[in-house]
Structure 1
Amino acid sequence: MIIRLAREEDDIQACMALDHSWTSDRVWQMDAREQAGGVNVVFRSVRLPRAMRSVYPRHPGELMARWEQGDLVLVAEDDGQILGYLHLVMQTSEGTAWVQNLTVTPAQRRRGIGTALLQAATDWLGQQKVSRLLIEMTTKNYPAICLVQKLGFSFCGYNDRYYANQDIALFFAKSLR
């Protein structure tokens, strides 16, 4: 397997064609309570009564427009087949990069491809003098939450009704210096 820059429109089409859904038997549940003088927000891991299949909160078709605007897209490829991708937006004025999409085809998950994509992005960002990497995901994507926590990312915030489907976005960050 190699990790490389997406080079042509065919790469992006293959990325968009991947199954972006996931299955999980856990979620991060949010509990927000107003109290005198403030709001208390707590997230906790909750086991579901049965595994739930979730649909990706973004339309994969947006990736083509983003790539054409110059956003970074890395692909994981093996024998000419795209196994996954990472889509990154640079915010150079803040020294920050933002992973907006990270997908690995279901048959190839839990084989280190997501880790390899994040490591390749981190290596590339080190050359760009970026000091912080952020990644977002929905509270329903427990496998992704576990992955980023394992890789040293820390929870740094959330946005209620962030995605078009009204899901909550969780934000995790990692210092690169």
Structure 2
Amino acid sequence: MEKFLLNNKEAVLLVIDIQDKLANIMKYKEQVIKNTNILISASEEMDMPVLYTEQYPKGVGGTVQELKARLENVKRFEKITFSSYTEELREELNAIGRKKVIITGMETHICVLQTARDLISNGYQVFIVSDGVCSRAKENHLNGLSLMESMGAVITNTETVIFDLLKKAGTPEFKVLSKLIK
């Protein structure tokens, strides 16, 4: 069961390529942005590291405005590979020393999938937030989730992640975060 357990002292949030031009062609962009914001809030409340990537920002644009301010003081990784598991990200994850990676981002069946595959191949436990990732086509999104589950990723959702990290009600973190998911 350890594979399915989240703990804020063992996890990191990775936000993959939620960028202007990409988001503009995503049907579920509002849901992904909203849930990513909730997960960033949870990370802040629980002192959990957040990292984010941008795929070729000169062509795809920067991170969407709804997230940009939230990520100002967060380490950004620019990339041209589809997988976010670049040498720079690998070094940062090693420095952080946490082996559970919670992922949100775009697109489920391309950058998210290739990142998850590389992370799993390198000994990380990966949690894909199903309502925090999307693709242009629903079929591609579902296929990406299925493939990642077959690879060993845990397919979860925003509320499950939040409540698993919280563990119990009545804490100061619970009081802040429970308001965000109503």
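Taken together, the values in this text are just the output of simple stated rules run on the coordinates, not laboratory data. Because the structure is predicted, anything quoted here is derived from the model rather than measured. Cβ atoms are built from the backbone, for glycine too; each structure is taken alone.
Supply the structure label, taken from 1, 2, corresponding to Cα Rg over 2.2 N^0.38 Å with the calculated value 1.05. Considering all the candidates, the number was obtained from 1.
If relative contact order in percent (Cα under 8 Å, 6 or more apart) comes out at 21 when worked out from the coordinates, which of 1, 2 was used? Only structure 1 yields this read-out. Out of 1, 2, which one gives 0.90 for FRET efficiency 1/(1 + (r/R0)^6) of positions 74 and 146 (r between Cβ atoms, R0 = 30 Å, to 0.05) as computed from the coordinates? This value belongs to structure 1.
Each of 1, 2 could give distance in nm of label points 7 Å out along Cα→Cβ at positions 2 and 42, but the derived value 2.2 comes from 2. Computing distance in nm of label points 7 Å out along Cα→Cβ at positions 66 and 122 across structures 1, 2 gives 3.0 for structure 2. helix-only ellipticity at 222 nm (-39500 (n - 2.57) for each DSSP H run of 4 or more, over all residues; to 500) computed as -6500: which structure among 1, 2? This value belongs to structure 1. Please state which of the structures 1, 2 yields 37, 21, 11 when semi-axes √(5λ) of the Cα gyration tensor in Å, for residues 34-81 alone is computed from it. Matching structure: 1. Please compute FRET efficiency 1/(1 + (r/R0)^6) of positions 50 and 130 (r between Cβ atoms, R0 = 25 Å, to 0.05) for structures 1, 2 and give me the label with the greatest value. Once FRET efficiency 1/(1 + (r/R0)^6) of positions 50 and 130 (r between Cβ atoms, R0 = 25 Å, to 0.05) is tallied for 1, 2, the winner is 2.
Taking Cα Rg over 2.2 N^0.38 Å, for residues 10-57 alone as the criterion, the largest value within structures 1, 2 is that of 1.
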